[in-house]
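The next part holds the structures, each set out as structure tokens.
Please treat every number below as a calculation from the coordinates, not as lab data. Since the structure is predicted, the reported quantities are computational estimates derived from the model, not experimental observations. Cβ atoms are built from the backbone, for glycine too; each structure is taken alone.
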Structure 1
Amino acid sequence: MDAHKKINYLEIPARNIPASKAFFSAVFGWTFTDYGEEYCAFDHAGMDGGFYQSEQVAQTDSGSVLIVFYSKELETTQQEVEQAGGQIIKPVFSFPGGRRFHFSDPSGNEFAVWSDL
């Protein structure tokens, strides 16, 4: 695939980078490279990116982009999110084409997980 003019990298705010790293490692299997105390890059997420130190959060109520994960086992993924310290902010609901739930990570950012099963 030609990378020209394609989305290439995501940067996500994090109030607590160590907690965010632990959460995404436990639930989604991400790995990290630290670049000082205020930035880390992540791998194995489907798209590379990083967390930067910030008191701001990404939430759809304030107009933020929503990052949506796919899961073949929606309820299992929801349990893993909860066990790792994520908060469910919109329980599983149906929409044309599937089901999904929204959660916040330990830094307060909103994400969603969907499934077509």
Structure 2
Amino acid sequence: MKQILIVEDDLILSLLLEKQVQRMGYLVVAKVNSGEEAIVKIRECKPDLVLMDIKLIGEMDGVEAIVAVRDFSDVPVLYLTGNSDETTRKRAQTTDPVAYMVKPVDMALLKKTIKDVFES
């Protein structure tokens, strides 16, 4: 079973994403709300995909976390963010994400994107 890590500081959205991922038949290995925790969990759990918010609790944002993760893992990352500005998008693109989705997230598109990641 494919494993997904959810990194989201909005509790309601985190729960919604967890339910969606589970309905799709995937396992949520962990849910965390900071970049620092995300790095630890990616190293520990070795997920097959990371759903990553950009603005997070703590000192490190989602892009900075993935930059750090790239030192030890090439796990696919799908950004889910409220930040639609070009600067943030360009920073995120440097980490080679599978997708960059602006909130509110279209759940049908999210489902298709996750499916595409695992079928490629």
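Annotations for the structure displayed:
- Identity of the structure behind 23 (criterion: relative contact order in percent (Cα under 8 Å, 6 or more apart), calculated), options 1, 2: 2
- Which of 1, 2 leads on distance in nm of label points 7 Å out along Cα→Cβ at positions 47 and 79, largest value: 1
- helix-only ellipticity at 222 nm (-39500 (n - 2.57) for each DSSP H run of 4 or more, over all residues; to 500) derived as -13000 - corresponding label from 1, 2: 2
- When distance in nm of label points 7 Å out along Cα→Cβ at positions 39 and 103 is computed across structures 1, 2, the figure 2.3 traces back to 2.
- Computed 0.96 for Rg/Rh (Cα atoms, Kirkwood Rh) - originating structure among 1, 2: 1
- Among 1, 2, structure where distance in nm of label points 7 Å out along Cα→Cβ at positions 71 and 87 as derived comes to 2.5: 2
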